[in-house]
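Undergrad: Listed after this line are the structures, all set down as structure tokens.
What follows is calculated from the coordinates using simple rules that are stated; it is not laboratory data. Every value quoted in this text rests on a predicted model; they were computed, and no experiment measured them. Cβ atoms are built from the backbone, for glycine too; each structure is taken alone.
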Structure I
Amino acid sequence: MQAEPADRAEASVRVLVVDDDPSVATLAGEYLDRAADVRDVVVETDPRAALETVESDCELDAVVCDFKMPTLDGLELCQKIKHQQPELPFVLFTGSAKYKLADRPGVEDVDALVIKDGERGRYRRLVEEVLAVATSA
């Protein structure tokens, strides 16, 4: 259910979605945008543009990011973002299994991990994780 305009004004969470696959980025953004607690969603398909967005936008409440992307992977982007804004929650939304990421530098900076496992519920889980980390920050 999409938030009504009056509810949207009361919503508090602003999310940046970063995925080099435009269809995944858009779909994740649409699911997040339907959540009652989400005020606004910004979608970027280029990790460097996402970094610029974080640098210029102090009102973000969470970042959702893919792992495998050109120029910067999700963990590299997470490290750069956490260097600038250590308290900004970062959710990794990836097709890479958790065990593949366990030894990667920067994984300790990730606040939540949601696996793109092909299940229809992955976007619902993404919304739940984003709201959990954004509202607890």
Structure II
Amino acid sequence: MECIQRGVYVHHGDIDEGLEHHQDKRFDFVILNQTIQETRNPGEILKESLRIGKKVIVAFPNFGHWNVRWTILTTGKTPVTDLLPYRWFNTPNLHFLSVLDFIEFCEIQKFKIEDKAYFRDLSRVRFRPNFFSKLALFVIS
């Protein structure tokens, strides 16, 4: 509500229902914060987001994090973590992607990665982000 009071246009809704009612390049940025893994068709959502925005900020939990891998290896079960806090049967996540998965996806879709940052809790991760980061953030165009 504070954004609207300040005159900043914000769309809050089910992104899977589409963005066709928005004009081309209506926004400087479209922010998909821990959203893309919950969409039915991430490629279409990102294409539409790039149509209505100049750039898209995408953040998602990194399923390639070492603790996720370790949990699967040692327990044989879907992990429950601070960024993936659901059991397999009640998760809103439809896609479990890693940093390397997303980079490859951007190459295939011809999305340009403008910037990227990786995090473990509040710390930046610079070394082997696919293995050590819990959260990945990309700016694409």
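Undergrad: Looking just at Rg/Rh (Cα atoms, Kirkwood Rh), which of the labels I, II belongs to the structure with the highest value? Kindly include the intermediate steps, with their values, before the conclusion.
TA: Working: I: 0.94; II: 0.99.
Once Rg/Rh (Cα atoms, Kirkwood Rh) is worked out for each structure, II has the highest.
Undergrad: Let me ask another. Which of I, II yields -12500 for helix-only ellipticity at 222 nm (-39500 (n - 2.57) for each DSSP H run of 4 or more, over all residues; to 500), as computed? Please report the intermediate quantities before stating the final value.
TA: Working: I: -12500; II: -7500.
Considering all the candidates, the number was obtained from I.
Undergrad: Next question, about the same structure. If you work out distance in nm of label points 7 Å out along Cα→Cβ at positions 16 and 80 for I, II, which one comes out largest?
TA: Details: I: 1.0; II: 2.3.
Between I, II, the highest calculated value is found for II.
Undergrad: Matching task: 4, 16, 29, 25, 19, 7, 1 is the computed value of P(r) over Cα pairs in 5 Å bins from 0, in percent, for residues 24-87 alone. Pick the structure from I, II.
TA: The read-out comes from structure I.
Undergrad: Comparing I, II, where is mean count of other Cβ atoms within 10 Å over residues 40-47 highest?
TA: Comparing I, II by mean count of other Cβ atoms within 10 Å over residues 40-47, the maximum is at I.
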